[in-house]
Structure P
Amino acid sequence: MLIKLVEVKRGMRGGTAFLNEIYINSSHIISVSEDFNAGETLVNEAKNLGLVESARFSKVVLSEGNQTRVLTVVGTPSEVHNKVRKKQILRG
């Protein structure tokens, strides 16, 4: 089941951050943890991104075949988990 998350990406060479909607397959999620480093660096840019200053970020690790991909997304780990769980409940 696909779930929609908001990914925080940085431009080339550590440029300014921007938001990107992303749909991921929930069965490919390996782990979700709080991303404290992203929170420290992005808190100053939060207003420019249209987020509240108290926004928190999570690190989502995805399995992509024989590789992993790490995403920084807006929300706490429990918020991401609730999105995944909600979609699984609806699936039946």
Structure Q
Amino acid sequence: MRLSSQIKPISYLKAHAAEIIRNLGDEGEPLIITQNGEAKVVIQDIKSYEQIQETMALLKILALGNRQIEEGKVVSVSEAISRLRERKESI
């Protein structure tokens, strides 16, 4: 992704909003909007946004799992299976 081609001033957004929205879906790359020469907003299509959110959720799950491993909050596979069987039988 070449961010340099995806940086536009807010005046461009105001003048080309419909075109920008069409292109976001086609290209899948975010658009950075500047105001007074500073990057202020990132605009992206909903599909890309959802993919990023799913990726972040998976990374959080992995981080939680790693933390639990470091803290010793783990059980062996055979213990986990035994617990599941006990729960199933008690239902």
Structure R
Amino acid sequence: MLVLDQAGWHISPKLRVPEGKHLEFLPPRSPELQPAERLWPLSNEGVANRHFEGIDDLEETLVEHCVALREQPEIIRSYTRYHWWPEDA
């Protein structure tokens, strides 16, 4: 199963979903159902406006950035917590 929002680039009448795969679309205007999407700006910080010689260089930079973010859970929480989110989740 692949969970998608209903952004226009996620929907196409030409898409052929392989056998055994299922697409599940989130309701419109429901970013709180997929809070990981709100982390994209954090992951982009490490690579924005930079040139990389190859995919390995890009991956290395992203890994370093994510490792640094792992040590800062309060930043991640500030992007993903909602007022209704359980404190112990």
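A short reminder: the numbers here are calculations on the coordinates, not readings from a lab. What you see is a predicted model, and the numbers here were worked out from it, not measured in a lab. Cβ atoms are built from the backbone, for glycine too; each structure is taken alone.
For the reader, a short list of remarks on this structure follows.
- When distance in nm of label points 7 Å out along Cα→Cβ at positions 5 and 77 is calculated for each of structures P, Q, R, structure Q comes out greatest.
- Entry that produces -7000 once helix-only ellipticity at 222 nm (-39500 (n - 2.57) for each DSSP H run of 4 or more, over all residues; to 500) is calculated, selected from P, Q, R: P
- Comparison of P, Q, R by relative contact order in percent (Cα under 8 Å, 6 or more apart) - largest value held by: P
- Each of P, Q, R could give Rg/Rh (Cα atoms, Kirkwood Rh), but the derived value 1.04 comes from R.
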